1. Of the structures labelled 1, 2, which one yields 0.95 when FRET efficiency 1/(1 + (r/R0)^6) of positions 7 and 175 (r between Cβ atoms, R0 = 25 Å, to 0.05) is computed from its coordinates?
2. Who wins on percent of Cα pairs over 14 Å apart, for residues 87-134 alone among 1, 2, i.e. which is largest?
3. So mean count of other Cβ atoms within 10 Å over residues 143-150, computed for just one structure, reads 15.5; which one of 1, 2 is that?
4. For which of 1, 2 does distance in nm of label points 7 Å out along Cα→Cβ at positions 47 and 95, calculated from the coordinates, equal 4.4?
5. Comparing mean count of other Cβ atoms within 10 Å over residues 55-62 across structures 1, 2, which is largest?
6. I have 15.4 for mean projected area of the Cα convex hull in nm², calculated from one of the structures 1, 2. Which structure is it?
Structure 1
Amino acid sequence: MTAAQRVLITGGASGIGLGLARRFAARGDIVALCDADAAAVSAAAKELPNSLARTADVRDEAQMATFLDEVESAWGGVDVVCANAGTGGPAGLIEDLEYQAWQDCIAVNLHGAFLTCRWAARLMRAQGSGLIVVTSSTSGQWGHPLRSPYASAKWGLIGLTKTLAMELGPVGVRVNAICPGAVEGDRMDRVVEMEAAAAGRPEQDVRDQYVSGVSMRTWVTVDDLADTVLFLASPAASKISGQIIAVDGHTETNAP
């Protein structure tokens, strides 16, 4: 049996992050999570009573420092860090977008990952081991019409992943990114509604477009993503680093 690992997850109280927290906790790992949604954090803490669950906005350096310092004091190190926190941002043609909405989307998706990975890199370099998994998106591989802030941030995460894999590989630390496609759940329901409104199309048309643009003609589940991350955190993936792994049924197009 593999020894329990110390696992930190940002954006861990809902969606993909909560799915990861559940799966790591179910196999006996020690989990710490943060999320900006205080109510979701409270619910996650009740569901996962052995976890360390805190409210923290990944855009806020002081809030993240408080959370990360607490984890470091409790654990002394960390084995797996999932830089997962993200937001869909606004939808619309770039000439119609507000600068503040652009900044907010970049801040959550990219700046939050920077703060998380900077902390993880310091600890993992000192201990000579560890895994960082960054949640990007297929939009970060191909672009996404009407979603320029989101696609830009997720594209940036791929650059961060590749660079950190180079920086940390010599000391035995692995860094990979997962690129979810359209993931079933409340978040994608909101994205479909937003994109439909921006494009002036029925929501069902947008939903059908997501399915038709995937070779396997299917949506992805949170468990599909958790399966991939748990594999990356296993000894079987000990030489996998610097990889951008799409879990999407093969995206053919992100055209609206």
Structure 2
Amino acid sequence: MADTVLYEVSDGLATITLNRPEAMNALNVAAKAALRDALRSAADDDAVRAVLLTAAGDRAFCVGQDLKEHIGLLAADRESGSGQTMSTVREHYNPIVRAIAGAAKPVVAAVNGVAAGAGFGFALAADYRIVAETAAFNTSFAGVALTADSGISWTLPRVIGSGRAMDLLLFPRNVPAREAYELGIANRVVPAAELRAEAEKVARALAQGPTVAYAALKESVAYGLSRSLEEALEKEDELQTRAGSSEDHVIAVEAFVNKATPRYVGR
């Protein structure tokens, strides 16, 4: 991976770190491509059973598009008439969100600082968000005359409701960590100095858990958000059959009967 994004796998956990702290982890073309590729690698690697998405530095998780690069690309577009700059949504942002939300394994976001624009979207796409008490969230799109991308038009209303989502989209502002917790954006808020350790603890616990069941839980919740109860019941039947056929289910039941701690294998 490019040095704009660091990638490491250890004991079933893939740690992906945005690594442009000098630019508040803004997303230039190289960082977007590297993040997309890292997430795809983690999703496709059977040895990876959970993913931790984090960022270097203490000011920002990710402030979204690198506007310094972006303005130059827009100028080049005007000269050539190509309009290629905004293809980044199709080429980068959409695949990144699909890789996070569609991974058949849990993804934990450790939000160390400001998460704005696409950075906010990536955090929302994760399954669990641990947030430093000094962090904040900002939609930011309207502030640069853009609409929502990185899945925020879908995720944010489902997390906080459509009325509150439109408030944050139309009138971008920093939502501090405690308010984010009250709104349901943050699952857990911790002191900044404890963020990395707490996030790793959670992510490593998930990496040692029943991976097939976790994948089914992700799929069932996403499916149920846009389906009827009857359809959701049918999907639960399908997914429970899959989970019940896993090695981990047998391991869990045997451990329960024997009053032992299960040691899952992720299959």
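Here, each number is a calculation from the coordinates, and none is a lab measurement. What you see is a predicted model; the values in this text were computed from it and never measured. Cβ atoms are built from the backbone, for glycine too; each structure is taken alone.
1. 1
2. 1
3. On the way: 1: 20.8; 2: 15.5.
Value 15.5 for mean count of other Cβ atoms within 10 Å over residues 143-150 corresponds to 2 out of 1, 2.
4. Source structure for this number: 1.
5. Going through 1, 2 one by one, mean count of other Cβ atoms within 10 Å over residues 55-62 peaks for structure 2.
6. Numbers: 1: 13.1; 2: 15.4.
Answer for the origin of the read-out: 2.
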